[in-house]
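Several structures are given next for inspection.
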Structure P
Amino acid sequence: MSAAAEDSRTPPAAPTAATRVRLHRLGSRPDGAEWIVGRLATGRFVALPEVGKQALDLLGQGLSAGETGARLRETTGDDIDVPDFVAGLLDLGFVAELDGRAVEQPAPPQPTFPRIRPRHVRWVLSPVVPVLIGLLIAVTLLSRPPVRLSYHTLLWSPHGSAVIALGAGAGWTLLLLHECAHLVAARATGVPGRIRLGTRLQFLVMQTDISGIELAPRRHRLTAYLAGIATNLTVAALAALASAAAGGTAHRILAALTLLALLPLPFQLMVFMRTDLYFVLQDLTGCRDLYGDGVAYTKYAVRRLLRGPAGGRGNGSGARAGLCDPSRALPGHERRAVRVYSVVLVVGTTLCLAFLATVSLPADLTLFARAVRALGPGHSAAQRLDAAAVVVALGGMHLLWARTWWRNRRPRGRTALTTKSAH
């Protein structure tokens, strides 16, 4: 690398009044009194007031930080620290060049299935698509296909291995289709989208990062959030209709597939784990970060409860006692939604962790201990093979959960608005 190239990739100096920038390609849309601005390639977004959006536009036109500040004083009367604003844009990764020098930044994450272009899948945003899905579901319900919503339907074969094979194969296939539906709907709006593993409390999940959908119209945002649920319902309806026309083993397999497609849907009601319906709820309530604000308010409420009545005495101010309600900084409608959601968050999380402690974990530990003992002497080759399969499957799943949990909690760059859907 030449000296000139090395010099062009050194960390940028602190912005000054003479600083000029070249911005990356940014998208924006109005959101009430503010603007949502971000870079689709990195999935990083920020909410700016009107004067901030004007400053961004002026900088994008090639004006220096000082010239931008002077122009804003003339047009708005506001005295903006534009060099500090530019420093914030650098932190967000919005600046491509600073005073003619390229700003060194990590490469944007690669999207999943990059060959799928927006023009290939734009049809999924047509309002005709949900109408057709609704008609399919209505026809299925009216025809009343003979599918029992019972665990007996899942036990379609007397051979346990066949039941497990269908459950595992269909389950993972449906999960991938669910996530691909989110990805395709987001890609249709121009959002790259990335599918990866994640964790929600004790659950190992597959999730799709569709950061950038914030810039799309509300109908398109809701389409992306609900695409996975719509896919499950579509598969269930088609399998149920096909089962009515089939007989024997084919009928039993299709009936089991119908139930397997429906089983993940109750999970979506667990909005305290940021499921698909959580993002629908967040969008409809007009909240920017319902989960994050809910966690912050919950921590405040717990600290206030632990401190007791004496903690709020003095001048009658919780802030003076070292407590400050974070929800007070939010608009009224967001504040009310966050406080209600915090109750759902606490109750739902408590019930899930209680189930883990009293049911899931004891069962797993018992099964694992039995399998380890069966690996010892005094057991047949078949018993040892079965025990080894249990140890590998159960231990591997828990190790994968731990690895995924650790990987996703490594320090990451600051992101103003992110959207993930988990299952």
Structure Q
Amino acid sequence: MSLLQELWDRGLVNQITDEEGLEKHLDENQVALYCGFDPTADSLHIGHLLPVLMLKRFQDAGHRPIALVGGGTGLIGDPSGRNEERQLNEASVVQEWSQNIKDQLSNFIDFNDHEKGAMVVNNFDWLSKMSVIDLLRDVGKHFSVNYMLAKESVETRIEHGISYTEFTYMLLQSLDFLNLYQKENCTLQIGGSDQWGNITAGLELIRRSSQEGEEAKAFGLTVPLITKADGSKFGKTAGGAVWLDEKKTSPYEFYQFWINTDDRDVIKFLKSFTFLPLEEIAKLEQEVQDRPEQRKAQRRLAEEMTKLVHGEEALNQAIRITEALFNGDIKSLTKEEIEVGFKDVPSFALEESEKGLIDLLVEANISSSKRQAREDIKNGAIYINDERQQDLQYVVDEKDRIDDSFTVIRRGKKKYFLIRHV
């Protein structure tokens, strides 16, 4: 099976400028391709994963991926997929974020593989050296205003307003493609479906900049926008975006995001994001149909993605925390794992070495009053480290501490509270 055919089978192709030509080009050459990532935050999030993993798929197939960090375009702002102007960030901030993104990309793409020529570039290196006159004469002259206005990224913004700054973004990204085409023989740009206008503008600049009689052989390919069956936005949770940086989204939270995938989405995500053979995914699809309650496909998806992004050790920790919470074995967790697993639950700092359970429930806002606390205890609604406690005289002390640091109290089935011993 050809690489392009596998991409189609996995649902990873949205548009191609010349499918037959690209198929032949990939079959006959080691192709250099690039994808750009503007530093709009200090980390990539899972919305970036699809194009990142596309670069990896091409590298695994023997081609040359170029990851472009938009240190220059990140200072301007891409209007694609937005209804309002982006906030401009300071140059020093963008440079710092650019380095973070470069480091993250190296987790997926082997930049030490000199045979395949994988590399990271930053468009600040050439855009910052270009004068306004050079930009207007060498790039701007090739684009009519009518051509630019017809692009969806611009057209959808005209009604609400678009600054000249963002209007020129298309020219800068086109220049990126031309620069890599001329210097690195890069003949393919990939990106999200919202980048189609920018990609085709780059192809137009390459064509117009070519010498008379020279055939400009370059292509564009976009991946689909990932959507969820329930209509909610992919990559978002109640806590916000799901980041690739473990300091912003822990491996446990990352694992939980994937394991909670809807049955209607899990096979699509397995095809799009993992490198599992399609035959194995077909078997998991049958499991979803026959035994959906076992959630085998979701577990495999969560395992593959967590291992890919955070590594084997982080995956094992995420599984340990998940199983401990599911099986009521909280005491088996370490202090670090408790902090990760209960990161978002209400917490209370307890300074005393011991405290009556009723008083603690009230002071920590677990129960609304002492009367309610007594009822909760008598009714069996209170659990200490997942063990039911119905003794009204019970005292929480050193015996209830996990790693001498935490006590986990649960009220009812799902309401957890973390007691921090200070």
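Bear in mind these aren't lab numbers, they're just calculated from the coordinates by the rules spelled out. What you see is a predicted model; the values in this text were computed from it and never measured. Cβ atoms are built from the backbone, for glycine too; each structure is taken alone.
Looking at structures P, Q, which one was FRET efficiency 1/(1 + (r/R0)^6) of positions 78 and 158 (r between Cβ atoms, R0 = 41 Å, to 0.05) calculated from, given that it came out as 1.00? List each step's numbers first, then the result.
Values: P: 0.00; Q: 1.00.
Corresponding structure: Q.
If mean projected area of the Cα convex hull in nm² computes to 30.6, which of P, Q did it come from? Let's see the in-between values first.
Working: P: 30.6; Q: 25.2.
For mean projected area of the Cα convex hull in nm², the value 30.6 is produced by structure P.
Of the structures labelled P, Q, one was used to calculate helix-only ellipticity at 222 nm (-39500 (n - 2.57) for each DSSP H run of 4 or more, over all residues; to 500), giving -18000. Name it.
P
Can you tell which of P, Q yields 6.2 when distance in nm of label points 7 Å out along Cα→Cβ at positions 166 and 374 is derived from it?
Values: P: 2.4; Q: 6.2.
The read-out was computed on structure Q.
Upon calculation of relative contact order in percent (Cα under 8 Å, 6 or more apart) from the atomic coordinates, which of the structures P, Q produces 14?
Values: P: 17; Q: 14.
Traced to structure Q.
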